[in-house]
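Some structures to go through are shown next.
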Structure 1
Amino acid sequence: MDFETSLRRAIKSGTVSIGQNSTKACIEEGKAQLVVIAQNCPAEFTEFLKTQEDVTSHQYTGSSMQLGKACGKPFMVSALAVIEAGDSDILSLKRA
C-alpha cells in the first residue's frame with residue numbers, strides 16, 4: 001500500500017477531517033476510524049492521543065508541511081482523522 005496515494009484517495013472519495021481541533025472533535029465524538037499525525041505534531045496533541053484507547057493512530061514519516069502536501073493542501077497539516085475511507089485502503093493500517 002502506498003500511503004500517500006491511499007490518503008489522497010480517502011480525501012477525494014471518503015470523509016477526512018483535517019487539523020488538530022477537528023481531529024480532536026472527531027475522536028471525542030467517536031467518529032475517527034484512524035488518526036494520522038506528522039512527526040512534528042505538537043506534544044500536547046500526541047499526549048492526548050495516547051490517552052485515547054479506542055483510537056488507532058499512524059505516525060506519518062514526514063513533517064506537517066510534507067503531510068499537508070501529501071493531502072494536496074497548500075498548508076501544514078499536523079493531524080487528520082479518517083472518518084470514512086471511501087474507495088481507499090487506508091484503513092488497512094488499523095490491522096498492521
Structure 2
Amino acid sequence: MDKYQIIKRPVVSEKSAHLASDRKYTFEVDKNANKIQIKDAIEEIFEVKVAKVNVINCLPKAKRVGQHSGFTAAISKAIVTLEDGYKIDIYTA
C-alpha cells in the first residue's frame with residue numbers, strides 16, 4: 001500500500017489542536033493499515049520520528065433526514081505522538 005493512500009487527511013478540530021501542543025497529531029487513515037504502516041508513512045511524508053501510534057476505529061452512526069435514513073461512514077483515526085524536538089505544521093502540510 002502506498003504511503004499517501006495510508007494517510008488520508010489530518011483531522012482539524014478543537015481537540016486535535018489542543019493535542020498538537022503535546023506533540024500529538026491526529027490523522028484519518030485507511031481502515032486496513034496497521035500501526036507499523038502508519039508510523040512508516042508519517043516518518044516518510046513529514047520527515048519526523050514517531051514515538052507512538054494509537055488507532056481509533058469510529059463506527060458508523062445512524063442518521064435521518066426526514067423519512068430517509070442511513071449511516072455515516074466508518075473511519076479510522078490515528079493519534080501519532082512524535083519524539084522530542086519534532087513537530088508537524090498541519091495547516092501548511
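A short reminder: the numbers here are calculations on the coordinates, not readings from a lab. In this text, all values refer to a predicted model and were calculated from it rather than measured experimentally. Cβ atoms are built from the backbone, for glycine too; each structure is taken alone.
When helix-only ellipticity at 222 nm (-39500 (n - 2.57) for each DSSP H run of 4 or more, over all residues; to 500) is computed for each of 1, 2, which one produces -6500? Don't skip to the answer; put the middle values down first.
On the way: 1: -10500; 2: -6500.
The read-out comes from structure 2.
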Calculated from one of 1, 2, Cα Rg over 2.2 N^0.38 Å reads 1.20, and the structure in question is 2
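From which structure (1, 2) was mean count of other Cβ atoms within 10 Å over residues 14-21 calculated, if the value obtained is 17.6?
Numbers: 1: 17.6; 2: 12.4.
Working through the options, I get structure 1.
When distance in nm of label points 7 Å out along Cα→Cβ at positions 30 and 78 is calculated for each of the structures 1, 2, which structure yields the highest value?
On the way: 1: 2.9; 2: 1.0.
The structure with the largest value is 1.
When relative contact order in percent (Cα under 8 Å, 6 or more apart) is calculated, the result is 31; to which of the structures 1, 2 does this value belong? Can you show the working numbers first?
Details: 1: 45; 2: 31.
Answer by label: 2.
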